[in-house]
Every structure is written in C-alpha cells, then in structure tokens.
Structure P
Amino acid sequence: MLQKIDRLKYMDYLIRIEGTGNMKLFAKKLNISRSTCGAYLKLLRDMGGKISYCHSKGSYKYEEIKQFIIGYQS
C-alpha cells in the first residue's frame, strides 16, 4: 500500500514539474509497466486531477493547479 502511495506522490511531482516524458518513459521512471502507469493516471484523474498530455513539451501536465494530498487532516 505504501509503495502505491509513494508512486502516486512521485507521479504528482513529475506531472507538476512537467518531467514525465511520454507514457513509455513515465512508466520507466516509475519502474512499472505502461498499463499500470495508465491505470495510475486514471486513478489520479478519478480523484479530481485534470491531467493532459502536452505534445509540445512531451510531458503530462496539470490543466489546473490543485494540491494532491493523501492522508488525514485535522
């Protein structure tokens, strides 16, 4: 479970800095398959992240800046 959360946080970081590369490179950076990477991207989108691929930058990016938080808050 923690490994999945850490991956989602790292994905969020790479998307924020627009340093993902294409899906193949993004998956390689995360040490997962392309299909798993796609499933995680879908999960981030389902959680409210507006994520798109920018062909000119060659990276996934957020269309809206939001704070990605996993955990409890008081």
Structure Q
Amino acid sequence: MKQRLLLCLLLCGVMLYYAVPRLSLENGGLEGLFAGSWLLFALLAVAGNLTGILYSPKKQKVKRQPEYKRLRQY
C-alpha cells in the first residue's frame, strides 16, 4: 500500500511541476477559476497521499510467548 501512495505522490509532484508554470492565476474569468480549482484539487491529492503515508499503521513484530513445559498433574 505504501508503494501505491508513494507512486501517486510522485505523479502528483510531476503534474504540479509540469502544470504550475503554465497555469495563470492572474487572469480573470474561467481561466483563473480553472487554474485555482486545479491547483486546489492537486494540493488536496498531495495532502491525502501524505496523510496516508504518515498515518498508515506500522507493521508490528509478533512477539512469541515462551513455551512452558506442561507438567503432568496426577
């Protein structure tokens, strides 16, 4: 599961690296609205993947209980 989250985080980073220089928030109208909403959703995807990585349950080592010899009871 961690590999999938890391892959998605990497893909989000690549998309942001490619898209941020091309998006213009200064333009008004639909272009600025699209750029802002796209950045918001991309950052939400990054935040979700980071949350999944940081709060994933850790694998715990299974402790073996010492085996005791059974004594015969008469």
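Nothing in this text is a laboratory measurement; each read-out follows from the coordinates by a stated rule. Predicted model, so just to flag it, every value in this text is computed and none were measured. Cβ atoms are built from the backbone, for glycine too; each structure is taken alone.
Some observations on this one:
- Test item: FRET efficiency 1/(1 + (r/R0)^6) of positions 27 and 51 (r between Cβ atoms, R0 = 25 Å, to 0.05) calculated as 0.95, pick one of P, Q: P
- Ranked by distance in nm of label points 7 Å out along Cα→Cβ at positions 19 and 59, structures P, Q are led by Q, which has the greatest value.
- Of the structures P, Q, the one that 11.9, 41 was derived from, the read-out being Rg and Dmax of the Cα atoms in Å: P
- Entry that produces -15000 once helix-only ellipticity at 222 nm (-39500 (n - 2.57) for each DSSP H run of 4 or more, over all residues; to 500) is calculated, selected from P, Q: P
- Read-out relative contact order in percent (Cα under 8 Å, 6 or more apart), computed value 33, structure in P, Q: P
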